[in-house]
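Before anything else, here is the set of structures, which you'll find just below.
What follows is calculated from the coordinates using simple rules that are stated; it is not laboratory data. In this text, all values refer to a predicted model and were calculated from it rather than measured experimentally. Cβ atoms are built from the backbone, for glycine too; each structure is taken alone.
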Structure I
């Protein structure tokens with residue numbers, strides 16, 4: 001049987017398709033775990049060959065071999081698969097990474113760009129993955145998964161990691177979930193939410209925290225008071241002072257007192273001094289009033305209220321006080 005030029009062209013196309021199919025099939029069956037192991041072999045040739053094959057998979061945008069690597073029980077294989085998916089330009093590389101944000105997929109990795117602790121401190125892998133997804137342009141499903149996860153974690157550490165991962169995405173659609181976390185009962189989770197919101201300059205954060213001062217749970221009220229130290233919006237100082245004077249929980253009153261100097265500045269001096277002068281005030285409040293005055297003025301006159309008052313009269317102009 002003889003083929004014309006048209007027939008030969010068709011046959012060539014079919015052959016190319018078959019070869020491409022075979023290559024894709026071979027690539028999909030690649031055991032990247034073995035390649036990772038061999039890439040660190042003591043045998044030079046074996047090491048070079050394995051690294052060459054890994055580079056070829058990345059250059060060709062092969063996602064599936066590394067997606068399968070994410071299913072490994074070996075955490076090192078999973079980390080290497082994540083990092084190789086990071087450098088693959090194929091948009092499909094984001095899908096398996098997004099799937100790794102599920103709470104059931106978390107594991108510890110030595111990666112920590114978001115908190116000021118040693119890099120050798122192991123942290124939840126979802127934080128690293130969220131940073132990678134952000135650098136790859138983000139993905140709407142990422143926020144959906146993490147927002148759904150918040151509140152279902154087995155402990156506070158996992159909850160904190162969920163919130164850090166949400167913040168790392170730097171996606172405005174994560175703001176409602178981060179604001180929800182501002183009312184968490186754990187102070188570290190609240191701080192993680194604040195960090196994420198501050199990265200995006202999210203509006204309304206202080207308003208959420210002010211509402212938190214009215215929550216039934218004293219832990220949430222105390223966390224809200226502590227977090228308000230970083231806000232100077234109208235009404236913050238007054239709300240903190242009200243908490244100092246009226247809240248039923250000593251924990252909340254102390255937290256609000258500690259936040260006053262930074263949040264309200266010089267305007268907080270007189271009410272704090274009055275608290276120190278009050279003989280009926282609880283000893284714990286008076287002790288913390290001294291700490292608050294030290295924080296505000298960088299001076300230390302201990303419990304001597306008259307000395308504090310005299311110093312203030314002589315120096316309040318430097319603070320721009322408008323009393």
Structure II
């Protein structure tokens with residue numbers, strides 16, 4: 001989900017089991033949409049005045065496509081790794097070159113070891129290089145960010161054998177050599193996932209899910225954490241919503257952290273200095289995170305300082321724009 005150069009809203013996902021791209025005007029009118037003939041989903045996009053570079057998954061392979069500004073397919077291609085790819089994120093490297101990172105999703109039930117699939121390609125679909133990273137355990141990378149030195153930061157979830165998933169973050173240089181990897185103080189008796197990531201000013205901010213105890217049972221809690229981008233040291237980590245998972249994170253105009261929780265689209269606000277809770281933004285009154293059919297997947301800020309949210313509600317593709325001054329503190 002992103003904003004096109006003309007300030008319109010562009011979102012991607014799937015519709016009826018096929019990769020889907022949607023463009024909306026400022027007044028929520030559909031200006032263009034595209035449904036691929038392939039099965040699968042688009043999971044990330046980049047846009048300029050000529051069209052859209054979109055990436056995702058099809059049949060367990062990485063899917064890369066270019067769609068022009070009128071909604072016509074210019075090219076698309078699939079690339080197969082030694083493991084199933086459920087999500088692909090793209091990062092702009094130069095004006096005409098991109099890096100795609102493919103991974104399984106942390107909550108899939110895929111058998112065998114999964115890893116990372118790095119692909120450099122250009123706007124014409126030419127593949128410059130490919131590289132698979134595999135270890136003796138499974139690695140999942142749901143999101144990431146690139147700094148001005150082309151260092152890549154990935155939200156990492158690791159799973160060794162039948163053990164519980166472990167949340168973390170890793171840094172790679174532009175040659176895709178891993179510089180460091182940090183676990184986020186996980187309880188080995190419970191699972192954790194690292195999902196959303198945002199980079200700013202030498203700090204990596206993450207959000208995800210950590211299971212914690214509640215009486216005699218275990219419950220999901222979303223978390224927000226800050227990591228020193230230079231050495232991977234943890235600066236702080238705070239827990240947020242019960243029965244939820246943080247899925248995306250960004251900063252608004254005054255640098256406040258805004259972490260989107262998956263269930264009910266609850267947005268947790270935090271001070272970037274120390275993680276102090278600054279309130280919440282709710283999309284729906286009375287939404288029960290334990291049984292909700294409203295699931296957030298991504299968020300962004302528009303040029304007017306409003307919060308753009310994307311996901312699904314009641315099984316339908318869902319996009320909403322909400323003012324950030326509506327804060328429900330509880």
As an exercise: Rg and Dmax of the Cα atoms in Å, calculated from one structure in I, II, equals 29.0, 113. Which structure is it?
I
Taking mean count of other Cβ atoms within 10 Å over residues 43-50 as the criterion, which structure among I, II has the greatest value?
II
Distance in nm of label points 7 Å out along Cα→Cβ at positions 75 and 219 - highest-scoring structure of I, II
II
Work out which structure the value 0 belongs to, where helix-only ellipticity at 222 nm (-39500 (n - 2.57) for each DSSP H run of 4 or more, over all residues; to 500) was derived from one of I, II.
II
